[in-house]
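Each in structure tokens, the structures are laid out below.
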Structure I
Amino acid sequence: MRFFIVLFCLCCTICTVAQRPPIPGLPSINWEDAGFNIDSINALIPIMDNFQQKDFRGMVVIKNHQVVMEWYYNSTQRNTINDIRSAGKSITSILLGVAIEEGLVQNLDQDVYSFFSKEKYPSMHQDFKKIKIKHLLDMASGLDADSDDYETPGNAGMWIGKHDWVDYILSVPLANKPGEQWVYADINAVLIGAIIEETSGMSLKDFAKEKVFGPLGITEYYWYTNASNQTGAAGNLYLSTLDFAKLGVLVANNGKWVNDQIAQADYIKKLVERKVFDLTDYWYLSNTYGMLWYKNQLTFNDKKIDYLFASGLGGNHLVVVPEENMVIALTSSAYGQSYGHSRAYGILKKLLGALE
């Protein structure tokens, strides 16, 4: 059964469901006024209502800081949290923009070694002097780590169960020259999180709570943090579909939430625009990558639409379309199922195709 914030009435108007309270900072708007073709959205609704699998959780669309659609499925509700898996890496990237706004990090050319004390982490490898923050953000650190190769010393399986994984991670050596090769590895996002933790003096979870989650009204969440108060910055983050979408609003609005500058505007601009590696042959959903975000382009009736997206296993996608000032959040628990991503991509194409 689908639960949603707006009902499409016979007269083609949108009615607010009384039992759902308004969202602070996010008023509602109907589809047509938001620039969507009503017939196209009406064609999408039965498709989403009739997915054979019962693991699709929800969809929220926000455009120009207004909620256009908020739909939930399979007993999910507004406050139901869901493991967004590796989409958490992209959230960590946003948090780095917050750390820069706070003055904790100066620029992306700072080397990783400079953020950590050799006294505190005696195993830290000298190779980290060669790795810059931008290399971590682009999955091009050169570290001997590969999420698809369990034999590499930096693979998450080697450190995720440790009480202090940062100490171990900082001992991983280089396998390639930083900046030259894209290799998907959790270690990159975790190091970004560790930099924020070292400079802020708090876990990434608590930093997010104070600087982002609190201001955005995000109260229901879970982010795994180990015994040494180190948060799993590569994933392990549970959010509701609505709160997932709120984080995308920071990207769509140049780091601002309503009138508050949460993340540095220049950083968010770079997050949107930086495209370092061509992934066309790696994944059909994306053609480029940069700043822990995937980038892609689709064409509808000769109109090209550029977007970036966070992606988590099972079809958890946070899509930002900068030119439309639009965010689409899709949550799913189809973990380990190949259809999760393709289902999300199908919904996305129909939504973008419905823009007038």
Structure II
Amino acid sequence: MQQMARNGNTRQKVALRARVVLLSADGVSTGEIMRQLGTTTPTITRWRNRYETGGIRGLLQDRSRPGRKRRIEEAKIREVVERTLREKPPEATHWSTRRLAAVVGLSPASIQRIWKAHGLKPHRVRTFKLSRDPRFVEKLQDIVGLYLNPPEHALVLSVDEKSQIQALDRTQPGLPLKPGRAGTMTHDYKRNGTTTLFAALNILDGKVIGQCLSRHRHQEFLRFLRTINSQTDEGLDLHLIVDNYGTHTHPKVTAWLARHPRFHLHFTPTSASWLNLVERWFREITDKRIRRGAFKNVDALVQAITDYVEATNAAPKPFVWTASVETILSKVNRANEALETLH
């Protein structure tokens, strides 16, 4: 007890409690303890009693205290939640804390706490698109089967085009990143032409076959198919996952595929580009190399894309598909049911 009272590492409130007990054990009066320690009679009485019932452990532990009483009535909380879910302000598309606070007679901070407690975020919205393809399930099973159980002696390539990539140059040079300040770039830009990136992502090892072409027609798609043909082992079958863009089914493309039977095209359902893994890689190159870049001409843009493809292939990391057909269908069914209840 004396060590607790004298040790400089002891919490001050615990040291005070120990001194109260020690002085009481020495027969010091309550008034004298109050004078020496600068405390009150209820505090002295409390910690004497706590020591008698709980010993030293009783001095170390604080008893739980009831939380602050709720100041907002339950009916008012329900009103806030219902207005947030069921109504919209007449002059806006969604509520803000200040706008709703003025309507219900609470503070913006109270509105924020109620929203947080109920998981409400009216300022945010998520986009979606449900496929209405009549062969959705069939195509889904086909593509997910390629991801989860790829065929032997074959390559599965996720293929798509990122069209109309603009070579944008800023009108003024930006300032570099420095401690305490983000890098800067002007909001306006100069357009210096466009290119289209054709890409085939190998789902097994994460390597990418990439090619930049000036346009986005069946002629360019055929040229890219020839590139894939020349850069892959001719003894392997090639399963290409593609979307429903018209160039992929052009008669000349169909004729070329007939002459190259090792190519097999698998089409994603309409409005289901998320099934194509190369879209994930497109997001990577957009975020890391294109969006914040400055390109004085198309050649500079193409070189930047080529460098990124080479860097990807130098240390490839495959994107691993984990969702089963059953999991996807259950989510789609829940989404359809939710939409049907609104109409």
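Quick check: 18.9 is what I get for Kirkwood radius over Cα pairs in Å, for residues 33-240 alone, calculated from one of I, II. Which structure matches?
This value belongs to structure I.
Given a value of 53 for percent of Cα pairs over 38 Å apart, point me to the structure among I, II it was derived from.
Of the options listed, only II reproduces it.
Given a value of 0.85 for FRET efficiency 1/(1 + (r/R0)^6) of positions 129 and 217 (r between Cβ atoms, R0 = 35 Å, to 0.05), point me to the structure among I, II it was derived from.
It must be structure II, since only it matches.
Which structure, out of I, II, was helix-only ellipticity at 222 nm (-39500 (n - 2.57) for each DSSP H run of 4 or more, over all residues; to 500) calculated from, if the result is -14000? Could you put the intermediate results ahead of the total?
On the way: I: -8000; II: -14000.
This value belongs to structure II.
From I, II, which structure was relative contact order in percent (Cα under 8 Å, 6 or more apart) = 21 calculated on?
Source structure for this number: I.
With distance in nm of label points 7 Å out along Cα→Cβ at positions 225 and 281 as the yardstick, tell me which of I, II scores highest.
Top value of distance in nm of label points 7 Å out along Cα→Cβ at positions 225 and 281, among I, II, belongs to structure I.
Laboratory data are not the source of any read-out in this text; all were calculated from the coordinates shown. All values reported here derive from a predicted model rather than from experimental measurement. Cβ atoms are built from the backbone, for glycine too; each structure is taken alone.
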